[in-house]
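Q: Once you scroll down, you'll see the structures, which are given as structure tokens.
Quick note: the coordinates plus some simple rules give every number you see, no bench work behind them. All of these numbers come straight from a predicted model, not from anything done at the bench. Cβ atoms are built from the backbone, for glycine too; each structure is taken alone.
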Structure 1
Amino acid sequence: MTKYSDDHFREILTTTRVIALVGFSAKPDRASHKVAKYLAEQGYRVIPVNPGLAGQDFMGETVVADLASIPKDAQVDMLDVFRASEHVPPIVATALNELPDLRTVWLQIGVVSDEARQMSADHGLAYVEDHCPKIEHSRLLA
């Protein structure tokens, strides 16, 4: 597991307002659903991304098919990815093109990508991999 300082997590979690959550599941027992629900309950706007669920409602947000379908005025500042590591680079590349306010790329537990890390660094974005924002938020800010 990659090491990050508590200050790194705290800075991200206290300045983030809108999260695009790629790999959202409508099943309440799935980690992506639990994380999305927790973050929304903490006051973040969570925009769920899943092509199979597009158009459905999740806690007042419409599930979108892909990052390009997020309204341009949403001001997404964090990308949270629940996808296998090999799928991450194109997701991050799309986010860099579609989300002009993006400040952080966060990959969930078990998800790592040297290519995504480099793309994030090249664009001056904060980066986290192999960690969960729900766990770090509840540990540091709840």
Structure 2
Amino acid sequence: MDNEIEDLKNSLKVCPMEFQYQYDLPHPSLIRLFEQMMRKEKFYKIMLAEKKIPYFIDRVMDILEAYAKSGIAYLANDGVKFNTPIEIRIPYITNAYLGVMIWWLKSDMPYTPTYMAKQLTIISTVGSFEKNPFLQKEANTSQTIS
């Protein structure tokens, strides 16, 4: 179990040269995460989706939390501003990623690791809207006021 945790942790290591501000490109670290889970499908399915081993889930949550924190720190160092408090943002990302991973495993991995990584990248950066109706409405309101 500890070896798998270490492998999962290593799959999420972000190399600065990999990072690009392109929401429509899957982040390589997320691709590696899903590839790691796919290689050990049976193990991850049992530990996360079927038996839900608390020790293992807690360790995966720790890894995802560290990943979220490092990503946010990386963005903050580049001057990116956030509109939500970090104490809300971190658990949101951590739990969302874990939930998606569990769904993917329970559903017999219907999408490729690259596709899954791309979806998480999109949701994490610009959200799941094709055209954000809230921003659309705001733009329409400011046009009306002008």
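Q: As an exercise: helix-only ellipticity at 222 nm (-39500 (n - 2.57) for each DSSP H run of 4 or more, over all residues; to 500), calculated from one structure in 1, 2, equals -10000. Which structure is it?
A: Attributed to the structure labelled 1.
Q: Further question: Taking distance in nm of label points 7 Å out along Cα→Cβ at positions 5 and 29 as the quantity of interest, name the structure among 1, 2 where it is greatest.
A: Result for distance in nm of label points 7 Å out along Cα→Cβ at positions 5 and 29 over 1, 2: largest is 1.
Q: OK, next. So if we calculate mean count of other Cβ atoms within 10 Å over residues 45-52 for every structure here (1, 2), which label has the highest result?
A: Largest value of mean count of other Cβ atoms within 10 Å over residues 45-52: 1.
Q: OK, next. Suppose you compute Kirkwood radius over Cα pairs in Å for every structure in 1, 2: which one lands on 16.6?
A: Structure of origin is 2.
Q: Quick check for you: by relative contact order in percent (Cα under 8 Å, 6 or more apart), which of 1, 2 is greatest?
A: That would be structure 2.
Q: Can you spot which of 1, 2 the value 22.4 was calculated from, given it is mean count of other Cβ atoms within 10 Å over residues 77-84?
A: Structure 1 accounts for this read-out.
Q: Then there is this: Any idea which of 1, 2 comes out highest on distance in nm of label points 7 Å out along Cα→Cβ at positions 85 and 101?
A: Comparing 1, 2, the top value of distance in nm of label points 7 Å out along Cα→Cβ at positions 85 and 101 belongs to 1.
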